[in-house]
Structure I
Amino acid sequence: MEKQFFYEIEGNAKSQEALLLGETIFHNANGYIGIRGAYEEGYPPEYISIRGQYINGFYDITDMKQAEALCGLIEKKQTMLNIADTQSVEIWLGGEQFSLFYGTAKEVKRSVNLKKGVTLRKIAWVSPEGKEISLQFRRMTSFVKLPLFLQEITLTCHNYEGEVCLISSHFGEAENFCDPSDPRVAGEKTQYLFADTPHCQGDISLILAKTSRSGLSLCSGVAHAVPAGFEKQTVVKDKKAVHKITGKSVKGKTLRFYKYSWFSDSIRCGNPEEETEKKLKKVMMQPVEELYGEQEEYLSDYWEKSNLEIEGDEELNSAVHYNQYALLQSVGKDCYSNMAAKGLSGEGYEGHFFWDTEMYALPCFTITRPEIAKTLISFRYRTLNQAKENARKLGHKRGALYPWRTINGEECSGYFPSGTAAYHISGDIAYSVAAYYLATNDVEFLCEQGAEILLETARLWVDMGNDVDGQFHIQDVTGPDEYTCMVNNNYYTNLLAKYNLEWAEKCKELLMAEGKWEALSKKINLLPEEIEEFKKAAENMYLPYDEALDINPQDDSFLKKKKWDFTNTPKENYPLLLHYHPLALYRKQVCKQADTVLAHFILEDYQKLSTIRNSFLYYEGVTTHDSSLSTCIFSIMAAKLGMVEKAYDYFGESAKLDLFNTHKNTKDGIHTANMAGNYMAIIYGFAGLRIKESGLYLSPCIPDRWKSYQFRFQYRGTRLEVKVDKEGCRIHRLEGKPVEIHLHGSPVLVEDDIRLYKRQEDK
C-alpha cells in the first residue's frame, strides 16, 4: 500500500523510553474506547508499563487538594479511568513462555495501517531452548462498532510440535498511572474502579465494575474464537477471569486465535451487563473478515473526504497522515464525550477536555466531517447548564462560563490563575458555533443549540466587563499564553468576546427569519435590552494597541515587563514551567505559546496587515513554544505573511512532535491539538483557506521543497479538491452546487474544473 498510509518501525527496542513511546504511538482507539499499545505478553517486572484502556467521557470524582481553602476554589475533580485490562495474552510453548526479552528476536516489525485501521506486530523468534516461531499480533478498535476491541494472534511453529497454551486474562480492576514529578499527569496512584466477581456465560466472561464516587458503572466482556482441536477453560479468581486455551501445534501449520472485548457503560445504556453480553454474542457470529471490511470501508470514506497529499516530502507526508488518523481515533463520536488533550492514548491531563477541541480539532472536522463537528458542539450544549452554574460560582449574575478543563462539564482546574481565569474558553466555544454555521449553513442546528450557546456566553462578557472612558474593558483574565496570567484586557480574550457579542446580535436576525426567536428568548428569559447591551459592548470593546511598535500588546501590562533572559537559559530548562516558579514567568515578557498571534489568525479582518506582521515578528522573539499548540499557529501566520520557508520550518516541527517525541512526554499520550494544528497548517496556512461571512477564500503558496500538495474539503454541501504546485492552483468541484471562491482576493466561480495560474506579481 501507499507508504504515507503505513507507519512502521523495525527492531526489538528494549529501553524504557522506547517501550512507553511505542505504547502511545501504536495505540488503538475509535473515539469511544482507547487501548494503549502495550505488549500482550507483558514486560519483565523491572519495566514500567502504562497499560491503559479508556472510555471517552467515563470518569470518577476525586478530591482536589487545596493548601488554602479559599472561597470558590475547586474541591473535587473528574479523572478519566483506566478501566478493565482485556488485552493480556501469554503464549506458552511447552514449558517456555514467549517474550521479546528472552530468547532471540530474529525480526520485529511494528506498524499501523491507516487505511485498514489496524496495528500489527510481526515477530520471528527463537526460544532459549531453540523453538522457532513466527507470531503476528493484529489489533483493531472498530469505527463501526465502537465498543469492540478485536485482537488476532497468528502463530506458526517452524520446528516445534507439542503443547501450545494461551493464557488470556480479563482483569476487572486497574489503577491509574501517576507521575508526581510532572504536573501534566496525575500525582497520586489511585484505584477508582471496583469490580464485582466475574460472571461467566459459557465461554464469555463479564465483569461489572462501579466507580467509587461518580455513580457510573461499566461492563467489560471477553470471548474467544480458537482453532479446531483447541479447548477453552475459564477460571475465575478474585476480580479476574482467566481463559486457558490449549491444544497442539503442527510444524509449519498456522494457528489463528481471536480475542473479542466489548464495553458498555451506564452513561450510554441502562443495563451495561445485559448490553455487553448481547452485543458480544452477536458480534462473534459475524465473520471476522466482515469486521475488518467494515473498518476499511469506514476509513475509505474518511480518506476520500479528508485526504491531503504532499508531493516531494515523503517523511512529512507520512507524518501528516498519521496525525490525521490519530485525530480521528481521538475525537468523540457522541454528545457524551469530546476530545481529550491526549485523546484516548494515555492519561496525560487526566483525560480532560480543553479549548483544544474548539480551536484546533473543530476547524479540521468542520470542513471534512461536519457531522463530527456538530457532535462536539452538542457536547458543549449538553453541558451548558454546568457552564451557567460555574459562572454563578465565580460571582456572575448571568451568562455561561465553560470550564477550562472538564469531563462532565464541571471545572477541574485546581490552579485558577492559568485555569479557571482562562475565560476565553467561552469565547472559543462561541467562535466554534459561528465557524460551524458559516461552513455548513446549518440553520436548524443554530436554532436548536448553537444560538443558545452564543447568547449565554455573550451574557457573561456583559456581566464581567465594565466601561472605562467609553471603552469596554475585561479585567483579570488569562489568555491562551499560560506564562502570562491574571491580566487586564488580554487582546485574544477581548477580541473573541467582541466576536461572540456580535454573533449573539446576529442570532436574533437569523432566528427571527426562521420563526424561532421568540421561543428561544422566552426559554432563556432574554430581555430586549440585553441585545442592545451586546451591541454596545461589542462596539466599544477595548483592543490593546501600541502605536510606537505598531503591534497589539498581549495585554495592558505585557510590554511593561522585562524580557526573559533567553540567552542564559539552559536548553535542559525547557519547558520553563517545570523549572521556574509561576511568578518568575508571570513577571517577564515570555510566552508559552501563540496568543495574540492566534487571534490574528482566526480573526484577521479585525486588524490591518502591517500590525499583524509586526505582532508576529515581535512575539516570535519571546515565545518558547513550550506548548504543543504553538508551532502550528506560527506556521499558519508565517505562510499568511509570505514567509513561506519559515512556515515550512514551523510546520516540520509540528508534524514530527509525537513520532519523534520532541516534547519528551509522548509516553503520556499524543498531542491531539497539535495534530489538528498540523493539518490546519496546510489547509489554513499554505493554502490560505478562510471561511467568512463574505464567502470562501484561498491564497495558496508552496514551500520550495514541495513539488505540489492537494487536499479535499467541503463547504455548504459542495465538495472541492484543491491542488497547488509551482505554477499555480487547480480547483475541482467533486460534488454539490457551483461555488464562488475568492482566490487571492479575486472572485472565481468553480463550476467544474478550473486551472488558475499565479498572479504576475507572485511569479
Structure II
Amino acid sequence: MRTFLYNSVFIAFFAFFICATDLHANNHLINRIDVTGNNRIDENTILNYAKLSVGSAYNQAEIDEALRDLYKTELFSDVQINYDDSRIVITVQENFLINQVAFEGNKAINDDSLRALVSLKARSTFSKNKLEEDISTIISSYRSAGRYSVVVEPQIIKLDFNRIDLVYEISEGSITKITDINFIGNKNYSDRALRSVISTERSTWIDKIWGTGRSYDNAIMEYDKELLGQYYRDNGYINFSVVNAIGELNNSSGNFIITFTVDEGERYEFGDVSISNTLDDTYTPLIASMITTNANSFYDESEINANKIKLADFMKANGNPFAEINVVQDIDENSKLVNLTYIVSNGPPVYVERIEIYGNQRTYDYVIRRELKISEGDALNQTYLAQSTRNLKMLNFFSDVKLNTLNGSAPDKKVINIQVTEKPTGSLIFGAGYSSLSGLVGTISLNENNLLGKGQKVSTQLSLGGNQSLINIQFTEPSFLSSGVSAGIDIFGNEDDYTEDSGYKTRELGAGLRFGFPLSDDLHLATKYRYINNEVFDVAANASNLLTQLEGTSDLSEFGYDLRYNNLDNMVSPTSGTLIDFSQDLAGFGGDTKYIRTEASGQHFMGITDSLVGSIALNMGHIFGFDGQDVAISDAFRDPGASLRGFAASGISPRLTTNESSDEEAIGGNTYISTSAELIFPFGSITDEYGLKGGLHLNAGSVFGSDLDSSKINDSSSIRTSIGASVLWDSPVGPVRFDFTEAINKETFDKTEFFQFSGGTNF
C-alpha cells in the first residue's frame, strides 16, 4: 500500500512537470523579430544570416548560433540579440564600407604594390583585425626592403552612408644598413673567407655617399646558414653547425651588426667506397665508373649529391624510373674517415599527382616549373627533388625555397608542395676603375634578372673613359618557345682610340642574336650572329699608306659559336675547377669582310692548401681570310688573348717599320698563343684583417703573322716571357691589384711595362 502511494505521488508530480514545461514553452514562442541599427545592410539580409523565424520556440543555443553567424559575415562590429515578451530584437552596428584605400609618404614601394599586399580593398567592409594584419604586412614588406624604422599610421575619414576612406600614412625611414658581419668559432676559415660564402653583404662607405647599401633580411640570413653549412660540408667538416645567427640593431646608428656563431667540428676524409646494387648486377661496373668519389680526399657533400643525380639519370634512362639512390655513411671517429656505400635499389611505385606552388607573388608559375626535374605523372624521385630545389635556388630570384612532399589521393600518389620567398632581382650599379693601360674608366649598369616575373634578363651597360667608350644592351629569354633553349638580342656600339699606339680610331655599331643550348650542368653551347658597321677615322696625317687605306666604313656579317665548360667553384675568386672556352666565327655571308677566326682558352684552379691557390692558363687563336681577302689590320689580334703582363697593350704586336724603332704602328697578327702560371698566397693575419694577398706569376706568349708585306713589318713568332709579383687587395671599394713584372725575353721592337695597376668598385 505504501509503495502504491509513493508511485502515485511520483506519477502525478511527473505529469505536472511535463505540463508546466509545455506551458512554459508555449509562453516563449517568437512572435516578432525586429532589426535595428542597420543603415546600409537590408533587414532581410540580416535575418537570413541569423536563421531565426517567427513562430518558432525561443532557444538560447539558436540565439548563440545566430550571433556567431552574424559576426562571421564581418559586416558588423557589434551584434546584440535580446528577447522580451515573445519579441526578439537584433541590434547591429555595421562595419564601415571602404570607399577607397590610399597611401601617403611611400616612395620606396609604389601604391599598386601596396594595394596588392593589403586585404582591405575598396568596396569591402572594414575590419579592425584585418587592419592590424595589413599594417603588419606593410611593415614586413618594408623591412624586407631594408627599412626597419618604418612607421605605418592608419587614418579613417568618415563619409556619409556609413562609408570611409582608409589612408595609410607611411614614414618609410632610411635603409637599415649592415655595418659589420662577424663570425665566432671559426678557426679554419677567416671571417673574410666566410663573408664571401654568404649572400648577405656589408655596406661600404661608398654606400653612405650614394645612399645605397645592403639591408638586413632575416629570411636571407636563414639562407646564409644553409650556405655556410654547405660550404663546410663540401670541405670535409661533416659536423659543422651554425649555433646562432643574430642581427642586432644599433639604436644609435640605426644599422645592423650580424654575428654568426659556428661550430666547425673536425675535418674528415673519404674512406672506402663500395656499391650495393640490388637491381641488375650488370649495371655494377657502369655504376662504379660514374662515381667520382676517391678515397683519402676530403669529404665533399656536393660531390656525393652529384653522383646520386648521375646514377638516378642513368637508372631512369635504362628503364628503372623508381630506382632509389641512397648513400650510407659509416664514420670512423678515430681515423676521421667516412666510408661510403652507394645503394641502388628499386623503390615502391609512387607518382607525382600534383605540384603546388606558393609564395610567388611576382614570378610566374611556369618560370618555377621549368626548373624542376620532375613533373605531374612522373615517378617520384628524391634525387630529382633535391636537384629541383638546387635549380630554384640557383635562379637567385628567391631568398628561400622549401620543397616538401605530401600524401596524395591514393597511397601511390604524392603532392609536391613548393614554397618560395621572393627577393629583389634588379640592380643599378655604378662602377669605377683604373688601369695603367687604359686609365680611368667609369661604368653604369642597369640589370633586371626576372623581368616582369617571366625569368627574362635585360641589362644595359655604359662605359666611358680610357681608350674605349662602350654601350651595350642585352635581352635574354632563358627558355625560348618553352624549349629550354635560351635566346638573346644584343645591340651595341663602341669606339676605340688607337691614336697613341697605331695612329687611328675605330667605331662600330651593331646588333646580334644568340641561342644557348645547355648540354649538361657544366657544358654549354652558344650560337650567335652579328652584323656590324665598322668605321676607321682620324687616321694620323703621317700614317703609313696601309693605314690610310683603312679609313672609311665597312660592314661585317658574322656567324659563330662558343662552347664553354665551367665547373669553377666561384666565378669571382675561384679556388678550384676548370674553365674552358672554344669559339669559331665565320665572316663572309654578306658584308665586306671575309675571315674565319678560331680561339681557345683554358684556366685551371687548384687549392693547394686552404689558403694557397694555384692556377694555370693557356690561350691561343688564329684568323685567316678567304676568297682572296687578306685579314684587315682592324680584325687582327693585338694581344695574346689577354694583355701579357710585363708588356704594354699591343706591346708584342707586329709593327710597321723601316727600322727597329718601337715607335711605329702596331698592326696586329693572325696568330697568338700565351700561357701563364700563378700562385696566390696569404700575408698571414694581414690577409684576414685587411684583405691583402700576394702573388707570383710566370707569363709567356707571342702574337705573330700578318698578311702584309713582310719586308715592311717587324714580326716575330718568338715566345716572349716575363716573371713578376703581385699584391692583391680586397679593399672596401672593390678589388685592387698591383703587378710588378719584368720582361725576360723580348724583341727590340716590343713595348714593355714594369708596373701595372687595376682596380674597380661596384656600388
Structure III
Amino acid sequence: MNQNQTGTSILGNAVLRREDDTLLRGQGGYVGNVVLDGAVHAHFVRSTAAHGEILSVDVADARSMPGVVAVYTAADIGLDDRPPPMGFYPSEMARPFLARDRVRFVGEPVAVVLAETPYQAADAAEAIWADIEPLEAVVDLNKALAGDTVLFPELGHNLIWELPSAGAVDFSACEAVIEADIVNSRVAAVSIEPRVAAATFEDGRVTCWASSQGGHNYRDDVARSMGLEQSDVRVHVKDIGGGFGAKGMVSEEEIMVAQLARLTGRPVRWTESRTENLIGHVHGRAQNQRVTMGGTRDGRITSYRLEVLQDCGAYPKWGPFLPEFTRQLACGVYDIPEVEFSAKSVATTTAPLCAYRGAGRPEATAAIERAVDMFAAEIGMDPAEVRRINLIPADAFPFTTRTGTSYDSGEYEAALDAALEAADYASLRAEQQRRREAGDRHQMGIGVATYVEITGFGGSEYGEVRLRPDGTFLAITGSTPIGTGHVTTWAMLVADRLGVPMDQIEVFHGDTDVVPSGDTTGGSRSVQLAGSAMADASEKLVEVARQAAADQLEAAVADIVLEEGTFHVAGTPAVGRSWVDLAGSSDQVLTGVSDFSQTGATFPFGTHIVVAEVDTETGHVSVDRIVAVDDAGTLVNPLLAAGQIHGGLAQGVAQALMEEFRYDDDGNPQTTNLADYSAVSAMEVPSYERTFTQTPSPRNPLGAKGIGESGSIGSTAAVQSAVVDAVSHLGVRHIDMPLTPETVWRAIQSWDPLESTCRHASLSIL
C-alpha cells in the first residue's frame, strides 16, 4: 500500500476481471467489427513454391474480373524493401513487401488483389499466374549452414547471426558425462484471431486498426515504411484474439494494407484465413540443440555445454536473436562451475521465425532439464535429488551465472520442495515401481522441471492518471492488453494508491493519438513496467492533489495525509477535502504522469511436476496430473496470475505432446490447417494443482516479476521428462518433441535388450 495513505489495500486479493463482461457479451472492439463505409477487401496471392526465380507474374485476367478494384505486384506496390529489424543482421536480407525476383518460402506474397467483396478478391486471386523457375529448397539446418544453396546470393551464405563460444569446457575430469542431440520443434502460435488489419488514408494521414501487441510500434513501422512522419499515422488497438508473441512485430501484409489505402484512396481491410496464418505468418521455437553435461557420481554437475543451431526461416525477424535468450538462461536454476554456450542462426526456405510464448527461454529450460534427467539416469540418482544438489542457494542472490546473467532473487529449493510435497513424490515413485514390477501395459512417468525465466527486460512504459471534473479518474496506459487483465490490474493499482473504489477508475489504451508512448506487450513485462508506471503516476497525482488540498485547508503540505480517499491535516480527520471536492474546486486538471523503466530484468521461477501414463502397446500418452509451483514475485492479483499459468501450461503440454509445424524436404508445408496441425484442447489437459510462492524482486517498486510465459516454460520440459521416465526402464533415454503416439511407440520398439541400447535416442554416454 502507498505510504501516502492509510487503510486496507486491495492488492494481493483475487479480483474478478473487469474486461470479461464486455467480451462475453460479444461487445469487444475487434478489428473485424470496425465499420468502414466503402471499404475494399485485400487478398494476397501467395507462392506455392518454396524457392525459385520469378520469371513473370500474370495479373491481366484478374484485373478484368467482377468487383476487382486493383491488382498490385512488387513493381507497383510503391514500397522500398523492408530492411532487417535489427542492425546487426545482414543488410542483404532485406525483404520486399511482395516477392520480387525470387520467392523464398511457400506462403510468401507475390501479389495482392483489391475487390469490392472478399469473395471477389479471392476469385480474382485464383486467376493470377506466377511463373517461377524452381530452385533447391533448404529445410535441413545443417545443409543450410553448409551453404551449398543460399537464399540470398549477394550474401553468399545462410548464416544470419552467430554467438561464438567464450571458451571451451573441459570434461576430462568428470566422472560421468552425457551427450545428446535434442530437437525443439517448430510451432505456430494459432491464436483464435488470425492477422487482421484495416486502414484509411485521408488528407495525407493514415489511420490503422490493428490486432497488435503494440500500437506505437505498429505506428512507427507503418510511418517508416510509407515515408511518413509518426504524427501522420494513427493506430487503434483495442481487443485482440490472442497474440503469444506472433503479433509483436508488424507484418508486411499489415503495412501493405495501409499503403493500399493510400494508393486507392479507399478504406482497405484484410483478414487472413487459417491456412494463410499457418503458412504465411511467423513460427516459434525450431532449435536443434546439442547438450553435454558432466559431473561427479554423487550428483554434482560441474560442466555443461549447450550448442544451438537456430532455424530462422526465409527472412530475419526475432528468430536469429532467440539464441541470445537461450544463452542468458542456459544455466537454468543451477550453480554450475563451467558453462559453455554457442549458437548459429541460419536461413531456410520456410516461414520466418519470431517470438512465441517464452521466446528462447523454454528452449533453454528444455535443454538443461533433459540433460539433468539424462545425467541423473547415468549416475543412478533420483532426478529430483540431482536438482536439489545443484540449485543456486537462496542466500546467493543477486546471483550472476556463468553466462553473465544477473538473477535478481530466488528461492529455488523452496519451490522444488513445495512441488514434491504437493505431488506426494515418494508415493508416485512407489506406484511407478509397482507397475514396473507387475509389467503393466500402462506405465507411469514422473517428470520434474525446475525453471527460471527472464522477464521485463528493456524499454519503458507510459502511465498517466487524471482526476476528472466529476471526481472519477482516467488511467491512461501505453501498454496493450492482450487478454492478460491489464484493465483490472491497473484499476487495482490506481485504486490502492488513491484510496478510491475501482469502479471510479476508467482505464484507457489503444489510441496512439491519445497515448503519447508505449512499448510492445511481450516478455511478461506489463505489471513490472506498465504497472509500476501506473502506480507511480497515481502517487504523483496524490502529490499534486496534496498541494491543492493544503492550499484549501491553509496547512503545510507536509501535514496533509490521504485516508480513505480524503485529504486532511494529520490528526484532524473531521475537516478534509475529498477527490470530488478537489475536482470541483480546482481550475486545472490534476494529473500524474510517469514513464517508468527498471534497472535489469526480473527472473520468475518455479517447479512443475507432471504425472503421465504411457500405453506401451500403442504409445498413447495421457497427462494425469500437473502440479505447478510458480514464483512471480509479489502478486497484484492472484486470480489473474493463475489464469496466465493455466494458459501457459496448456501451451506447454501442446508443444510436448502434439504441436509441430512440418515441412517436407522440398519445403512444402505439411500442416496447413487445424486438421493436420494439432492444437491442444481441454481433453489433453487435466485440472492442474497450483501453488504460488512470492519472492519479491528488488528491481521495481511493486516487487513484481512476469508471469505470462512461465507456465509454458516449466510444463513443456516436465511433460517430456514424464513420458521418457515412463518408458526409461525399457531402455529409452530420450524422445524428441512432439511425443505423439507413433513417436513414443517407435522409441519403445527401438529398444534392443540383447545390446542394452536404445537406437531411437541420439544419446551417448561418454
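Taken together, the values in this text are just the output of simple stated rules run on the coordinates, not laboratory data. Everything numeric in this text was worked out from a predicted model, so none of it was measured. Cβ atoms are built from the backbone, for glycine too; each structure is taken alone.
A value of -0.38, -0.47, -0.56, -0.82 was computed for log10 I(q)/I(0) by the Debye sum over Cα atoms at q = 0.09, 0.10, 0.11, 0.14 Å⁻¹, for residues 294-445 alone; which of I, II, III is the source structure? Going label by label, the one that fits is III.
When relative contact order in percent (Cα under 8 Å, 6 or more apart) is calculated for each of structures I, II, III, structure III comes out greatest. With distance in nm of label points 7 Å out along Cα→Cβ at positions 342 and 582 derived from the coordinates and found to be 2.1, which of I, II, III does the value describe? Computing distance in nm of label points 7 Å out along Cα→Cβ at positions 342 and 582 on every structure in I, II, III gives 2.1 only for I.
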